[in-house]
Structure 1
Amino acid sequence: MSIIEAELEPAAAPLAIRVRLAGPRDTEELCELLDDRAHARDQVLTWLETPGTTLLVAQSEFGVLAVAVLVTRLVPLEGSGAHKVIEVDNLVVRADQRGRRIGRRLLAAAVEWSRQRRAVQVEAVVGEGGAKRFYENFGFAVADDRLVLAA
C-alpha cells in the first residue's frame, strides 16, 4: 500500500434507506437532527401539528437519518383558480451521515411526493453557499428570491 492509498478513507457504501411520512412517534429522533436543542421539541411539534405541513423522513436500520419539511401553498392565478406549490421549508441530514447522498435521495422523494399531489413546482428559499449549490445541482433554478423546480 502506498502512502497515498493509506491516507484515503474508503468511500462509504450507499445506505439502504426508505422514505416515509413522519409522525408523532418520530419526535425524539427528529429533535436530535436539529441544532437548537432548547427549542427542537417545540419546533418539531409545530411542524407535525400545522395543517399544510408534511414531514418526510429518510430512515435506515440506524433510525431516522434526515427530514424534509414540506409546506403546501395554493397560489392564486390571474383571473380565477390557483395552483399548488410545495416549499421545502427545511431539509436536514444527521451530521454523521452527511456526504452519503441521503439529502439528495430525500429531496428526490419530496419532488416525487409533490408531483403525486399535482404541485406545479417545488421551491426552496436558501441563502448563498452549500445549500444553494445543493438545490442547483439537483436542478433548481433561481427565480426571484427563491430556487424553483417544475414538478
Structure 2
Amino acid sequence: MSTVTVKRADLKAGEVLCSYCTARCCRYFALPIETPENWEDFDHMRWYIMHGHCAIFVDEDVWFLMVYGDCKYLLPDYRCGNYDDRPKICRTYTTDECEYDNDGTYDRLFETPEQIWEYAHAVLPPKKKKRKKSPADTATQKLPVVHI
C-alpha cells in the first residue's frame, strides 16, 4: 500500500486505484431507506442512530442508513483477505465512481438523534399536543353501571 496520493487521471496503464486507497469502501455499508414523511418515520431514524456506529445521509434525494464497521476480511495493508471468495457486491464494485477522491460530503448527513429531530422539527408541521382532560370533562363522564 502506497502512502502517496495519486489522482485518478495520473494512474499509469495497468495501475489499480485501490493500491493508493485506505479501503474507504470496506469500512461501512449503506442501505437505502424510505424517505421520511412523518414524525414516526423520523422517530425510527432517531432509534437507528441511538444504537451507535451508524448515520443517515441523503444523496441525490435518496435516504440511506450507513452502518460503520470494517469488513472482517480487511487486511492491515488495506487489501482483501478473502479476495478469491468475496461476495458478488465486492466483485462487481468498480473504482470508476468510488469514493477514493470523494470529499465525503452528502446532501444531508445526520450523525446524532438530535440532528434528526431538529431536522424533523424544521420540515414537518408541529406535532399535535395531547389535550389534557379538564376536571369538567371528568365530571361529565359516567362510570359503567354493573347490575348484580
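Thinking of 1, 2, which structure, once relative contact order in percent (Cα under 8 Å, 6 or more apart) is computed, gives back 17? Here the read-out was taken from 1. Taking Kirkwood radius over Cα pairs in Å as the criterion, the highest value among 1, 2 goes to 2. Quick check: 2.0 is what I get for distance in nm of label points 7 Å out along Cα→Cβ at positions 45 and 125, calculated from one of 1, 2. Which structure matches? Computing distance in nm of label points 7 Å out along Cα→Cβ at positions 45 and 125 on every structure in 1, 2 gives 2.0 only for 2.
Where does the value -6500 come from, among 1, 2, when helix-only ellipticity at 222 nm (-39500 (n - 2.57) for each DSSP H run of 4 or more, over all residues; to 500) is the thing being computed? Answer for the origin of the read-out: 2.
No value in this document is a laboratory result; all are computed from the given coordinates. Source: prediction; values computed, not measured. Cβ atoms are built from the backbone, for glycine too; each structure is taken alone.
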